[in-house]
Structure I
């Protein structure tokens, strides 16, 4: 009987291991002294230790284990806190012989897979307990098998040629190296299609024909038989994922929900959406719309305010969608056309206002533009791997999860692609020609701009030296090939969430809650580039609180901070969606408005000024006072095509507003005659 000893591991994880590892006996202990006693008896094939083990501590237990006769070479999986010092991780791997590190919060499936690999056991699922997320993952990968089957069998053929030459005593270095590379790729890819045994066979072949090794004739014959078994495994049955009757259908097209009482128009919109490679569904009542929203998240909602229900109900749904996390972008398509309606839609988070009647083609043009804007701001992952199959698999796994994936199979083009895409997370393969992943990781870490980007490695290598080099280069995590969808998605989502929290900490002004100047530069430059691609306007406004020094001098800095916080709140409440609100410095703020012309931007600023000047501030002594601000508004491309040019133009207009008496919104000189400058007494 194969036996595992777990020390300090939770009962829930132990239960999961028992469920996933068939024919395995597991003994679970919660204290170090119990673990030492069990280890002294021997007979264990794997030890799983949690870093939080006590009496004695986990590190001491591991050191004592290595002194035992059977403990010197016992495989160990060590679970420790994410973000643990790299020195600790290196010591565990190099000095204490840990084969695998796992990080809290522990992924049960990843732990089971690591244990199964070390025990050479396949994982099992009870049919009725199949994980729905796993089903979706398998469905996403299934469609790739017909596309890459011939490529995979071509790699097997190269291996077979090399082994035939080996049997004949005529294996040249060039063919040996090529066969080793192809076996390495097979081991790292076919497991993603469910061919776990084929992955194991390919890995065994790779190790055996490693360049420079010498093989006896009987070993060469055994390898040839292994290659034949590898081919039979890949040809004898379709990949598990391609068994259609076991897998749910998966449609990764963007989803449009049309909420409109005109059923004929709604049908036309759905047909037009299908021609644009969108998946669309139309409903005519708000109650039905809420049912759809309860079971899925649309990529865009097209909402009619003129439904038979009260307009207020439609506006309430619009607001609900805007405050979701993440928000559901909504376009309003309606017969209502008053300024009050437009302001109400903007205030409640609408991303656009379309006036009926409009041809379905123009409505869908607006929908596609909104999708483009959303995709420009979504999570972005860049994957670098010289195996096209791995790249296609990762793309199929991640993009249905609303993660934009950029793939690259030529490491020499890494930096230009990396700079252009500005990803939120980087995935690297260790073994690649010309430049390996560890070298690329060091390049990224040497640039201060990219110090905080999470880097995750994919690798077939599990040896201690590779693990040490990966972490020493600056990686946060690594995942073993072949890629297992749910495990990888969990790792990526965790890293993206941590990166978002980090960005929130370093990119948000702590007093006002708006973006800081550095972050706003990045976001506004992205929106300016988007405006250039889509031929849309972009307006930039600079705001400055009037007589703010006098407020600080008269009422004290805590009261001044209260004013700054309030202005930040009003700005965030007024400008949502594709707008960027930032604290430029001191009492200066900026707003970037994608898709908004200069005149409309000035009107929005005037409306906000009117609302802000009505806010009451009270000092600790009971004195009530009001505050105003002045603003200057510039527009891309008329006032410049770069953020710095827009800033100079808006700042000049702001200076003119201050010079004219404050408490006003001023356009740039060339546009100041297009719209009257409103001044509030």
Structure II
């Protein structure tokens, strides 16, 4: 069947269903020839209709458009374009043989995709990805984005596919949005407030080095986006039907009903198209010179500030508008509660590649009305040396605090002389944020994340072991600030295993006792291991998946994490919106914080051998307990006095040197401390609570 066409209209871009048919609109400033290809299904190798566009009829400014009468939802489609050549001078890479994805497609399918063929200068219609025409009539049933203040937030980073792909997950649809929905009760039981989903926008699973692909591995993490409006097809149960958005929305709605917010890890700094040797998927063949940073001496080559071949030209007005509209779409149409921006400092670079003090895109995101109540988290560095932790442009942006991660790791492995910086990080990194009138909640604190060692591996391996990735252990970070507690890797030595567990609990404890926003890596609460692989980006297998058998096997660690989150939640003093000052708390003759060294006296902040620190934190609410925290980073036990607080008695809440369940006790199980002195074991964390009344 051939469908009739008419000129259509330029806005909105993408494929828009109406009762009369479908309007198509796509941007290209420099194209001189454009045609639309229609396919019966995503599996059809050749189109059933090819529609050429007349620039005199189907072009308005830089938008090409047409209306196809009576075309049903579910139709697959793609574009072809041609235009000026000589990429070294123009920076344009038009190739009329390439089928191009619509950048605004709401659903894409990659069942026929062949990345290698898309890298070659020849027709790839039979092996290209297809977009799908979809209707948008989703019933939200009254759902709205949730509002949980940053002070209250506890973020849990997880991988949608890996969270339920392990056979032990026991879900009906492993590795999908629906599979994750079945695990919402588990997330609720942890006490976390937000999930941070690793990339769920459609990405190229074939985007891995040749040596890695030769091992049968593929891109697992998803930091290789090509379609920014479409959920990833493999995370859907029926992607061939174009149900991507509905399945993702079902997940969001279910999480919101459970009181959990949704943060998306988004990748706007680069795309899956790679460098000059990479494939043509969409942006390269539509307007390469607009969308990417190009080498001014040879515009056929790409500037690479991201380490993966290309860098998106984020502060070009048209690109900035594309990104802003995309973010607003995910909030408006999918009820997303926040975004974490991968390598966000690349988005602070101007069109010449130099860092900008006031990048238009980042300020547009911060000042956008539709994003006014949306969390914004920056990974405030890029792969070309731009490091902006503490100086990321804007005020509302939160930042992954890499300096927090590094000093906590170094302290826990036993490095001396760091108690001053540790205290600063525990208090919300005032040195990084106050100078811009920012707050403790601008700091997202973490010890581990998807990128690097897992928590148990951090204390099991002194060196990375990435041989399974096929890159001869060259990939991944070399400086991990890790330790192996005496044996590299697996061991059955009970003393080493106990120490590793204790250090893992210390890490979680410090994280949840810190001012700022804590983030946990999914799987660390059950001591999931990647056997020393600190860059499991290509390990879509049991090495990186969440092993649900560990929920019982390491139930003591899971209990500890749950109880530590509960402890944080019952203490407003750990969720402050302003920096600690040492001034008296209103209504009490007690400073908001007091620091202690060997005894109750202030620490010697400049002692190069110091590995011992304690502090007393005053309650902020009438029903709240005061806190006394002792951090022993050394290898010797010691006794220390407890501070006196009139009218209150100390109760032991946490001692990571004790066996479970004595390692952490909820208030109803606590007993008043009978002595005014406390014996602290090596490499341990102790927390006492003094309740009113």
I have 14.8 for mean count of other Cβ atoms within 10 Å over residues 363-370, calculated from one of the structures I, II. Which structure is it? II
Between I, II, which one scores greatest on mean count of other Cβ atoms within 10 Å over residues 43-50? I
Work out which structure the value -0.48, -1.40 belongs to, where log10 I(q)/I(0) by the Debye sum over Cα atoms at q = 0.09, 0.16 Å⁻¹, for residues 19-330 alone was derived from one of I, II. II
Structure (I, II) behind the derived value -0.47, -0.79, -1.30 of log10 I(q)/I(0) by the Debye sum over Cα atoms at q = 0.06, 0.08, 0.12 Å⁻¹: I
Of the structures I, II, the one that 18.2 was derived from, the read-out being Kirkwood radius over Cα pairs in Å, for residues 171-386 alone: II
If helix-only ellipticity at 222 nm (-39500 (n - 2.57) for each DSSP H run of 4 or more, over all residues; to 500) is computed and equals -15500, the structure in I, II: I
For 3.3 (distance in nm of label points 7 Å out along Cα→Cβ at positions 435 and 531, calculated) the corresponding structure among I, II: I
Quick check for you: by mean projected area of the Cα convex hull in nm², for residues 203-266 alone, which of I, II is greatest? I
As an exercise: distance in nm of label points 7 Å out along Cα→Cβ at positions 555 and 619, calculated from one structure in I, II, equals 0.9. Which structure is it? I
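Coordinate-derived values only; no laboratory data. Note that this is a predicted model, so its numbers are computed, not measured. Cβ atoms are built from the backbone, for glycine too; each structure is taken alone.
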